[in-house]
Structures are given as C-alpha cells and as structure tokens.
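The structures come next, written out as structure tokens.
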Structure 1
Amino acid sequence: MSTIRYTVRPADVRAHLFAVTCAVDTPDPQGQVFRLPSWIRGSYRVRDFAKHVVRVSAQTGERSLAVERLDKRTLRCAPAAGPLTLECLVYAHDPSVRKAWLDARRGFFNGSSLFYGPQGFEHAPVEVTVHRPPGPDGAAWRVATTMTPIAVDAQGFGRYAAADYEEALDHPFEFGEFERLDFSVDGIPHALVLSGRCEPDRERLVRDVTKICHVQRELFGQEPTLDRYLFLIRVAGSGYGGLEHRASSALICTRHDLPRPGQNLPAGQAGGLGREYRGFLGLVSHEYFHLWNVKRIGAERFAASDLAAEAYTRDLWHYEGITSYYDDLSLLRAGVLDAAGYLDVLAETATRLQRTPGRLVHSLAEASFETWLKYYRPDENTPNATVSYYVKGALVALCLDLHLRLRSTVSLDDVMRELWRRHGNADRHEPVAVPEGGLETLAQDVSGLNLKPQFDAWLRSTAELPLAELLTEFGVTATLRPALGDADPGGRTNGKPAGASLGLRLRNGDTTIAHVIAGGAAQRAGLSGGDQLVALDGFRLAASQWPQRLMTLTPGRDYHLHYFRDDELLCATLTADPLPLDTWTLTLADASGECLARRSAWLGL
C-alpha cells in the first residue's frame, strides 16, 4: 500500500494558521473520502476538530478538484485518475494539550487536529514533513517529537515516519525555543522539554522524575523497550493538565509548580515537597503510568472506535482511577514523598470525594459511562450530580489493593502485571484490548477470591467506600473532621475548626457562586450558581475575605445575603449550618504483628 504523505507548514504565526497537505498516490477512483477525528484518545469529549478548519481544497497535478462536505468531519474529493493532494488551512489557538497552537513564539499540534485521514488507507504507512516558519520568526526554533525521524536537520525540521494513521495521531509535535533536559531511565533516553519562561532547579527536577519513571518500569519488569520518551511541557502563568501518548506526554504546568534553585520549602510540607511541586510530580507520574495502563493495556471499547463518535465504557475508573492511585503511590515508592506525606495525599483525595454530594446519587460505573456528558462538560450542578472517576476510582483502587493484601497472597501490583502479560506486552505480541469488565475478572483469577460483592458495592452502587475499616487493618487511623476553612484540603492539621457552612462554593477570585451544594443553606434559601454575592449582613463581600468571613459565622443563626441575579439585586435569608464532617485525616497508628507487616509491605516502611 502506498505511503500517505502529510506536510505541515506554519503558514502565518500571527494569524495562528497551519497549512497542511495530505498526498494520496492512488486515490479511490470513485472519489477519495477524508475524515478528521472528532475526539482525541485519552480525552473523552467530542471536540469536533473540523470546526477549526478554515479552508479546504484539492488538486491532481495542475487541475483543481471539487471537494464536497458529507458531514461535519467528512470530505469527498471528485474522482482523480492520478495522485491527489488535499490542502487545508487550520486555525491553531487552543492552549490545551488536546488540540493545536501556533503563534510567533511557539507551535504545538496533535495529528488529530490537522490530519484528514484518507478512507481505505488506515493501515498505510505515513510520512509527516514539518517546516519551520518562514522568515525570521522560526530561525531559532527546534522540534521535539517521538515520531521516527527519516531525514531531519539539526533542529529537527524535516521528514518523519509512522507505521499507520493511528500512530501518526499519537506523536504530538512541539516547536519553538524550548529548553530540553535529557536524562536516562534504565538505559532508555528520556527528556523534559520545557516551553515557556522558567528557571527551575534542573538537577532536582531530573533526579525526581528519573526516580518516578524507574519505579514504574520496575513494576512492569522493565518493559516495554522504547527508543525514547519525551515530556512535552508548556510552562505558563496558569493551567494544569496532561495527555498521554505512546512514547510521550503533553503537559501544562505553571512556573510555580516547578522547583526553584535554593527553594526552602515550608515546614510541614508532605515529604519535603511543596504542594505545587508535588502536584507537578503527580501529573508527570500519572501520564507516565499511562504508558502501560491505557496506551498498551487498553479498553476494547476504545480500540474499536475510529474517533468519529463517542465510545462508551463503564471501566474508565480502571484506566484513570487506578492510574490516579499509582501516580501518588509512585512518589512514595520513588522516595520523593514519605509515608506520612503520602497519607496526607490520600486524605486529600478522600476529602475531595467526601465533599462531592454526587457520590450518593451517581455510581462510579455510571460516571465512567457518562463521561462524555458530565465529567468533560461540567456545570454549576456537577458536584451534586456526578462523581469523578479519577478521584473515586483512585480510592476504589486503594480499597481493592488493601482488600487483596488482606484476604489473599497477592496485591494490585500482581493484577496490573498480569494485565500487562495478557493484554499489553507488545514486546512479545500484539496488544490485546481488554474486554468490558476485564480487570474485575482478572483480579478474581489472580487472587482466587470472589470479588463480585466488592465490585458491585464499589462500582455499581452509591454506597460509601470502607476506607476507614480497611486502613485500620494496615495500621492507619482514618478520621473525619470539619474543615478549618475553604483552603483546608484535608490531611494533618494543627488548627481548630471555627465558623459555619452556607453550602456554596465561589469561583476562584470572584464572589460569583460556582456551586450550590445539595441540601445546604444556600439551596434552601433559593440561591443558584451564577448569582453574584454583594453583601453579608450589610457588609460588602470580597473574594479575598470570604474564607475569613465564613470562620466568623455561627451555626443556627440567620444571615441576610444580598446578591445580583442577572441585573436584579435580591436578598435572601440563610440559616447557617454546622460545619460538616467532610475532611479526612490519615495518620500512622501504633501497629505490631501482622498489622505492622501488612503496613510495611504496602507503604514500604
């Protein structure tokens, strides 16, 4: 089958326009059909990348061809007897990791945003040629990608190859004047590609990331072998997130998330890590763990999708939740977080779940299935209506791990290794997609336990998870307490709770209501998301003073709240509630005998 050849040119960096061509040597004589994906693997929302296509044309030789739109993502060119070239102009101004970006300082793209795939050539080899911007704009630019280079210059511009269209979509490209920190993990070249102004502690950053990658590779027996791995990191003033790929990940962090040279961390920070840097390392760990869990141990429902429409599974808790459990556990195993600090991280995760009323109305399996509507499309009622399969999924993974360690001779580590052996090990065979419910079946096979009652309760009901009971068996005391204020994420604290609850959450930096909590004072008084608070008991409200104001409230007392709804000034009377027990603290208890042995095996003490 002939090679499909793409070219990508930064046509106008100030207008944020990529010029992209796709050349097909032997097009369908009835008229070649091209399709652009509607969503990108790893991010479960239909994003309709075709909406960013500004102009499309086609030609064969010197002759122009008519292009007919069949639907929002599908084109058909008029019949051509010889080679055909599809040309499109794509607007690229999305700062996330999911689409494409181009300006005078930087370029980035996922193939799913730029590459119309020719129908019938899904398994044909692909070449991608990338060009530098014209003129002086890109004179010092370099390219970073894990796609296989064929003929590139010293700065990485030139021709690359992928085995097929699917692989071409799975190697994002970064352009610009980035900083690259190269290092090795178990003999495999890795690099941190930092795009954006920053002055990190480079030595510490490389050291910590190396340790995290190493312990994850150790878990899976140093497989798979890789030619290289890249962390493509956009460093900005705000933002956080990541997206996994088969040999790289695209990340966004802030400058404050990175460690700074000579930085003295505040006393009491978990494991000697500042909260921001801990969050960044957790993000790195999460996306790297997807190298196995998602990219190679993948859901059958997703593997069967051609990215045209939603692909439904009730197992996202497995792919994202288990990964979320291991991302922080890997920090502990790598030695960049101590046991007490790790328990603080777990407590924060449990607190996020406890503060989500939706956990009592929406099961984890339902949340996985409905991610296309709910998780990636949140609104003011989201906390009341659904639960995060990342957060609850991580806690279910914790419960499963502890239950296996308590009732059998295996752990979740053994289950993941067996998943890798049966489904993911591309070094020995082609990956075999995991059928729906596959992890549940395999966990029972590996452990010899009947786990159906646990999975039914944890995944398919809205019953509370047995966190405290299981943790007690491992010498960990789990306590629910009131929060010390809006800024209290959970974990250990030295303060005492004060104030009362009004049952609402504000938008960051604003006095506009983001969420009204089900059953709380604000909902009883008729307030809604989007209402802008003006004054409480006659005193003007400011977002910066909100946490302090809450701490002065008295449970059971009535408060008069003035607020704007649209352009109308309204007033409501709220009866403040006692502070809820919604904040977890996890601490190491005195332990001995089997309990101590179990804890030592789990936490590595």
Structure 2
Amino acid sequence: MCGITGAFAFTASGAAFTDRCADAVRALALRGPDGSGVYQHGPISLGHARLSIIDVSHNGAQPFTDDSGRYTLVFNGEFFNFQSYRDQLQKEGIRFRSTSDTEVLLHLLIREGEACLPKINGFFAFAFWDRQTETLLLARDRYGVKPLLFSHSPEAFCFASEMKSLLAYPVQRQIDKTSLFHYLHLNYIPGPFSIFKDVEKLEPGHWMRVKKEGIERQSWYQISDRTIEPVPDYETAQKQLFEKLNKAVERRLISDVPLGSFLSGGIDSSVVTALAAQHRSGLHTFSIGYKDEPLFDETHYAKLVANKYGTKHTVFSLSNKDLFDHLQEMLDYIDEPFADSSALAVNILCKETRKQATVALSGDGADELFGGYMKHLGEWKLRNGGVKAEVVSLLAPLWNVLPKSRNSAYGNLFRKLDKFAKGRQLSPTDRYWKWCGYADDTYLRSMIAFQLNENEAQSRRSHFTRFIGKTGDMNEVLLNDMHLVLPGDMLTKVDLMSMARSLEVRNPFLDVEVVDFAAGLPADYKVSGKGRKRIVQDAFRHILPPELYNRPKQGFEVPLLNWFRGDLKAWIFDELLEPAYIKQQGLFNPEAIETLRLALFSNDPGDSTAKIWALIVFQNWYRRWMK
C-alpha cells in the first residue's frame, strides 16, 4: 500500500508538469512514510511514496524498472496471489531481484499488457511506462478500493492517488458545479467526476492507455449478475460462501509487517476475525467504544468474539471530546469534499490501530454486496407489500408532521417511517436516488446560487442509477450500490482515513471470487422477510457467539447536532456560513442557509445536521484548497 503519482509531457511546455513530480510525491508522505522515489526520463516522471508491507527491504523500492531499462512500474496495492505467478515466471527463466509482488506484476505487464489484469486477486492502482513506445498504461482494481485521479490537457497528462498530490501539478482548479450539486445530495462526489472540471477519477475495473496521440479508456471487469453454473440451493450456497470467504481471508494474511483485524462487534467484522484467528494464532484485534454514547457501544459483542478466539484485543474507548479533538485534523486531510461523518471514528480507529499494526482486516463491502442496510430491507418491504407497509404509507401525513431527528430514538424512528412512506410514492429509480442521499430537489435548488446545467445533471444521475429498473429484482439495487455507494462513499472513507494514518486496510468480502459468487445468488438469499444479509448470518452462525444474533444493528452517529448548537456554532455561522462571505463566494444562497439554521435549532431538525455537515466540509475544503 502506497501512493503513486506521475506526469507525461506531450509538448515542451509540459515540462512544467514533469518537473513537479517530486512535490507531488511529498504530498503523499502519509500514504508512504517508509521511503519515496522518482523516475524521470524524457517526457515522463513517475513518483512513489512507500508503505512497506511485502519485502520491506530496499529491493522492493519503487519506481521499479526492469533490468533492460525499458519498463517502469509504480504500484499501489496488493497482489495476493503473486507467488504462484512468480513461480511460473521463474520456471520460464525470469530472474527476480526482490520478493515483492510489484516485480511479479511488472513482468506480467511486460509479457501480457492489460490482458494480465484478470489474473490479479487483490486491490490496486498502478501506472506502467514503456520507454520505447512512450506509452503509459494505468489501471484500477475491480471495485475501487484504491483511488486513481488524473487530469489531461494539450500539454500534459498527470495522475495521483490523492487530489492533494494532483494539485501539486499546474492543474486548473475550476469547480465543477454539477459535481457540487450532486455532492449536496449525496455528501460525496461519485466517479468518474470530481470537484474540479479538469480532474477525473478512473472508474473501478477500468484501464487507460495514454500516448501523445491520444487516450484510450476501457473496462476490463464487470460484476457478474448471474452465475455461470446453476444456482446452488440455499444450504449449499452457505457452504460455498464459507469456503470462498475463508480462502479470501487466508489470502489476505500475507504480510511482512504486523497485521491485525478491526472488530466492531457486528457480524461482518466478527466473521472476518473468526476466520483469520483460525489461520493465525495471537491475532491482534481492535475496537472502538463510545463512553458518552452507550446506545452505540458494541464493544461487549466484540469482546465475546475476541474471547472465543483468544485474540489480543484492544478497545479504544472514546469520549465525545476525543471525537471533537480530532475533528479539525480530519477535516484538513480531506482534499475533495467528502461528508460522511462516520469518517471521524474511522480516522481515530486507524490512528490507534497503527500503533500496533501496519495492516488491518475489515468487513467492508458486505453491506453493499449482501444487503445490510436498512434501506435494503425497506426496499424489499416496498417491493413485496404487506399490511405493515400499507399502514406506514396510510399514516404518511402523521410522519410528515412529527419531529424527526437522528439524535433521539423516537425522532429517528419517525424519520425512517416518513422516509419509507414518501419512498412508496416514487418509482424504483427515484426512490433509490432519494434514499442514497439527504436532500430533495426543492432543497437542492433553493441552496445553489448558480445556474445548473440541467441536462448534465440529469445525465449524470442516470449514470449513477443505471442498474435500477433493469430487472425488477432486488439484486439490481445491490449491484447499483456496488458501483455507486461502495466506491464513492465507503471505500473512499476507508482509504482516506487509513492512509492519513499510514495503515493498510484489506477487505476479504471484496475478493473477486466472493463477489462474483454472491452477485449471482438469488436476491432472497440476501434480503427477505427473514432479514438483511441473510446468507452471511446463516453461513457463519456456527462459528460466532449466539449473542451477536437477534439484536438491532447500531450504526454510530457522530454527535453533530450538539456540536453545531454549541462548540461549533460560532465557527459555522459566523465564519464558514457567514452571510456576507456566502454572498461573495457565489455558490450558495444565504436565505437557504438561514432556513437550514432555523431547522437545526428547532424541535424538528430532520436531516439538517447532515446537510450542514456537507456545507462545513465543503467550506473548510474551499478555504484550504481554492487559493
């Protein structure tokens, strides 16, 4: 796990880009604190910041150039099954000078080019340079675990693992207002778009070939929506899932540095930990507890798993003050507006974990793949009807007037019931889009102070929801989440917050064999009247403590409402959202912000906290990066 960057000059003036590569590498220092390097030759500069995981010696340092000097690779990620290909290449006469997966990938690329990508079981982003043909090949892993941003102009092409690195080059910083519009709804900016007009994100499962004559882009992987073999019965499917995930976990235990596992107390991380502990004795596990929020504290359940498998367990018990004290540091690391507030807790977990481990396993991806969110169960209930769904819909006028808030049990219940009732009135596509975000169209149009390109906004929204309505099956919702929510929100959050702490996070549920198997299973194996993530719960029930079952899933809510009404009030409303500053900025309407402020301090704050949080994150980003 590392950070990569580079620039390819098309003209003499493109040297202004290649000359900045060393600066771009320095911007990636937290991603790669163990070393750095720059390769520069003719029109190309390639940079690498290293977090040593496999072959920590200097032999594995990058940029990595083959013995002939023709080919050079910068690689961010892990190639878990590299050893089998290394053995094969050695038999064919290749001599290796390291034990790294990077060198194996280099030789596969030399021999096969992008055709070798399906062989890689792992996660990655890389750039591969052919000095003789002056061709740059870039690729990103199947699901978007590792980011890759780029910008191109008539003078040059440049790329980087993070926006802050890309901005070390002379890239134009013109805000993409359509991206800003969708950000106000989703609280993140999905690829291939970014906050800047001249910056794009290479989409998951894609490669691109860059030459002076032009750029070619192509998909190399698509999540399968059907099984090649006949669908197994439910009991057989459970056994197959167990075997595939067990192998995925085992693959992810390869490391030359200390490795541990996140253990939240939920099913997903408990499954990963239980499997890992059977392959590695004395496994270190890490949990976060919340001193001031006992409703959300699941450390009791985490300890049950830790005790069952004899892990070396550490609990980081946080107060709301601990969270608050880390707030500004986290905000300042964000180099593109990203307003998933749970990133704060992830950031602290990664910080504390890094004191004992350099690699951590995680249960990320299971919710999107198997249907673990409340919206998935809500969608199932809407599609399958029933008396309860009918009653909730009939009482829509009541839910509309009752006070709604994420910060109280009843307020949150009323919020969910209101959301469900309103969702029933919408088409599957409109409902999916509404439930992915926090804002309706009325709010969004009242908030922006700029002219929106309506056609562009609708075109992007159609792209973001392109799998909904294709089959009428619940699997289409999960498939869309795998393309939108997973890379745009969940994996972005984990990558940003873990890399801010120089920690590598590995996701066994996102092993290609697990994903392709799960994607082809019937939807009712995943979500049904029997609950969410049905097959995950049943397949691993025999290896988990029974107390983990038959209890509500408690998603932690950062106490934003209290902060906004108290400690952060002056900073928010007298600085970041001060009316004269907002008017001068020309992006938001001061009147809409005032309406939002009144809602925040009312008895019915609804989703005002999430909306204000999106504005805070954007304004903090704007003041830091739009200089």
Structure 3
Amino acid sequence: MKSIVSRILLSCFAAAFFSNGALAHVGQYPSVHDTVAGIATRLKEKFKEEELKALKAYDIYKILTDREKLVLGSQHITFKVNVPVKVSIIRDRSIGSEPFWMRDRGFDLTGILMNVGRNQFDVWEKEFEAGVIGLGVNSFGRGRHYIVTMSPVNDGDRIQVSSLYPATLRLGTFKKDEKPYVDADERLPDVPEELKDQLMIRTESQSAKDARLVQYFRWTNHVSSTQPDQVFLNWTSDPQTTQTIQWRTSPKVKQGAILYQKKALYNRFQPKPLQRLEAVTRTMETPDIINDPIIHLHRVDLNGLEPNTTYVYSIGDGSEDGWTELAEFTTAPSKTQPFSFIYMGDAQNGLYRWGSLLDLANRMRPDASFYIMAGDLVDRGNDRDDWDAFWYNCKGVYEHKQLVPAIGNHENQGGHPTMYLELMNLLENGPDDVEKERAYSFEYSNALFVVLDTNIDPKTQTAWLDRTLGESDATWKFAIYHHPAYSSAPSRDNADIRKLWGDLFDKHHVDVALQGHDHAYLRTFPMKDGKRVGSAKEGTIYVVSVSGTKMYQQDKRDYTEFGMTNTPTFQALDLMIDGDRLVYKAYDIDGKLRDEFVIEK
C-alpha cells in the first residue's frame, strides 16, 4: 500500500512540476549527485563493458525512472521569483538535443545564437508564474554549462530573486564583459540585443559534468593489488627535517606502515633497529573506474629527521613478511652547499615516452635532489586512469626523489583540480585566501622556490608572492608556474601574469621562472620591465619546456634568445657555491645537450 501511495504522490507532483516548472530543492528528494550515482550503478549492472563504452545520451534517458527524471530535471538549480518571468536558457549547441528536461517542459527555441569562447550557444525560452522555479542538469555528456537569464513578463515589474540554490551561485547582468560563471574568469563577448541587460544567474562552469554518464566509465591499465605501488615523495613541511611518503594498495590492505632508519655507512653488520610508524590510510573511490573503483592510499609523515642525511625505508601492511625492498631519500642541507634539481614542463600525453625521458634524467643526473614539474602532469586531471599511467611511468624515480609540482590547466579539468589535490601532499604555506596546496614555497640550501597557480586570478597570490620574495635572503630565487609570462606558442599571451608577477620578479630579482603550457621549448633573454636587459644579474630568464609528446609550433618573438620545436627535454640546474654560480643544461630524449647558460653572481 505504501509504495502505491508513493507512486501516486510522485505522479501528481511530477505533473504539477512539468506543467508549471515550479519546484524548490527539497530535502525528501535525492540530490543530483546521489541520483547520478544510482543511475551509474544500474548502468554497470545492466550493460556489458563494450555497451558502456558506446552509451549515448538517449540510452541513458530511456532507463530513467520518473523520479530520476524529476530530480535531474529540477534539482540542479532552484530559485524563487516574485513576479511572472520569461526564463532564457543559453545552451551549448555541441550537446545536441540535451538537456532532456527542456523538451519535456516545453521550452521554445528562439533562433538567437551567440558565441561563448569557442562554443556556439542557442537560446531557449519559457514563461513561469511567480514562485519557485527549478532547472535541471546540463547534459549526460560533455559541453559547456548553460547560462540563465530572465526578464519580467509584465512591463514595469521588478524581478526579485531569493532562495537561490546552490548557494554559490550569484546574480549579475547579462552584458558584454560580465562573467557568466562564478568559478571562471571568462567574460561574455557581445551579447544578443534581445537579451542585453537581462537579469542573469551566474552558474558554475564545473557543474556541467554533474550528470555526465556518456563516456563516463573508464578502465585503468594499472589495477591496484595487495602489493604497494605508486610510491612517491612530497614535502609537507621543512625539507631539512621531514619527509612525506604515500603509496597505494587495493582495499584488501586495511592498514599501512613504514620501517626506516639512517642509511648505515659503517657497522653495516650491526645495524640499529628500524623505527616503525603506522600510516594514515584513507579510501579513494572513483566509481567511473570499472575494473578498480576503490583503492587505499597510505601516507606517513616522518618528522624529526636530521638535515643532509640519507634514510632508507620499507613500506608494507605491517605483517612480518609484507615489506617492500629498501628505498632511500635524502633530507635537505641545513647550511649552504651545492645541489642540483631537474625541471620538466608538460608531460600530459604519451606518458610512456615521458617515462623514458624521466628515466634518462635519473640515470644521467642521479645527484639531483628533487624534480620540478610545471603543470599538466597528466592530460585528464580528474580521471584516475591517467594518474595510474603517470605513476606507473615514474616508477623508480619519485620514491627516491621529491616531486615538486605546479597545477596546470589539465589538472584543473572541470574547473577544479580535485583529484590532483586528493593525491598530492604539499606545503600549506601559501596565500590565506587561496585553497591550500595550490601555491606554496620552500627553501633548499641557498635557494627559494615559489610555486604558483595560474589557473586562478593571479591577483589572489600577488601580495603573498611579494611578501615571500621580500622576506627571503636566499641567494637564488625561482618561480614555478604553468601559463607562461612570455609565451612560446602562436597567438598566446598572458599579459596579466607578465605584469602582476613580472613586476615582483623585477622588484625582488627572481633569477629563473620555470614554466609550461606552450609545448615548444623557449628561453628568453634576461627580461626586466618587459624589456631585454644586458645580463641575468639585471633581469629574469623565463623558460618554457615540454617533456611529453604533444608539440606546438612557435612564434618568433623579440624576447626569445633560444627556441626549438618538436623536442621533449629535461633541464638540470646546478647551484654551485664557488663564485655563486648557476649552470643550466637542457637535454633531449637522446641525452643530447640542446641548450645551456651560466649565471654568476
């Protein structure tokens, strides 16, 4: 009886919704997230693997229950209006006939077209009475998120909007140079005259994927097991006295532990007992990975280490015979001494080939203290199979040498580097108003390294950058970030980064800026105030590097001292104390020296 009554109530509620379009986001109905998760589970049960790979939006629509159609067609965005309104949905045409709820609810295509970025949008309209209005998900596949505008049905009415859900959404005016999304800096171009100056709901760009089920399911080539893998080192605190180590297992391994001690140089037949520390174990769930949806990540933070000391360690599940072979790492020196590090630009594509370059760097420069990567470590930053391929191809390196990464636009897939931040364990000493681990700094010997995030407004990091550079008395200063201040690829220019951060690099004399993104190797003349200067003592050298297989052409620029295309490279930088000397060398995949320079202070 209860199920019959529920179906009758749902039917009546759905009829009222689809006739009036009015529905608040109410607690007794599942969220969009939970509804999509339930559909994904049912799809995995209903379809074979090959069928899942070939799913289309209509295939998903056909299996939806009335309740799911109701939630997905109404609970994505809700708001209340005080007067009757005409709502316009400005929709990315690349998603075809989606979203389904616009057809079901009688939205009319107006024939108005406009461009937003590289995508063409069309406009659909429907009139609503005063009250609560609910709008649905963007699509079951890819595509830009729609934009919402509205105008009063009756001349003279003044629209008041309340109860806007999600609470992160904001109101604005639909006009040129306004931001259509709350989570992106993109601006509107010229807008259609018919919609100009209408009230706009600024939606979330990243929520376009909230109901993504087409091409949602993935298969990793590197499935977890009871044996630890994906072992890597990060710094979360002082490099002189701490070390963070993380690894992966299948969920069958419920806990992790580490054994470690100083590497014995003498008395090797009478070693001291290994110290043991239990790991913090957490579950990482990625339902889209069909063949390995749940893994365990184990992390240990070693504290109280001695500077400039090599330690050996073994990880395992804590059982007597469940330990890996010994690996080792070395802490940072407490005083000034020579060191070197490796810098790489985008790996992103062809990770197997990048792995060969990484292995070459490790063999040629085993003395390197750590590895810097200037963003776009992977192609699809929120798809775990890409990260599985990345860790597989860096095996043998990052369990011995610290990985120092910056966030690229590909880590920012969908508008937020969610999986990157979940996987990495980084310093949290960046700007107070910026999400932790997106920007950070550390000192090593006589050098300062400042890691920045170019995916967010550079103004959010400017005050912190000024203070961090100004408070350091390090001899050498390096900046690491993704989008270059001096571009390499054709038709690209990041003037705001060049101005806002370049001025600070000039003020505090940053020696070298290590960049990525443009996929064609470039080294500038020493630059100051946007102009070429006589020597590196006067200005900053900016480098753009690529280490993967994706390549771009290169424009001729008046700031380019050396450039080349179709050449993946790694860069070794040696800081020599004798005469305060920096030696920079760039090598290609064959180990051939392709570029070099020297700075002496």
- Note: mean projected area of the Cα convex hull in nm² at 30.0, derived from one of structures 1, 2, 3, originates from structure 1
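Say we calculate FRET efficiency 1/(1 + (r/R0)^6) of positions 453 and 493 (r between Cβ atoms, R0 = 30 Å, to 0.05) for every structure; which of 1, 2, 3 gives the highest result? All intermediate terms of the calculation are to be shown ahead of the outcome.
Numbers: 1: 0.25; 2: 0.60; 3: 0.95.
Top value of FRET efficiency 1/(1 + (r/R0)^6) of positions 453 and 493 (r between Cβ atoms, R0 = 30 Å, to 0.05) goes to structure 3.
To which of 1, 2, 3 does the computed value 6, 16, 23, 25, 19, 9, 2, 0 (P(r) over Cα pairs in 5 Å bins from 0, in percent, for residues 101-140 alone) belong?
Derived from 3, not from the others.
Read-outs throughout are calculated quantities, based only on the coordinates presented, and are distinct from any laboratory measurement. Keep in mind it's a predicted model, so treat the numbers as computed, not measured. Cβ atoms are built from the backbone, for glycine too; each structure is taken alone.
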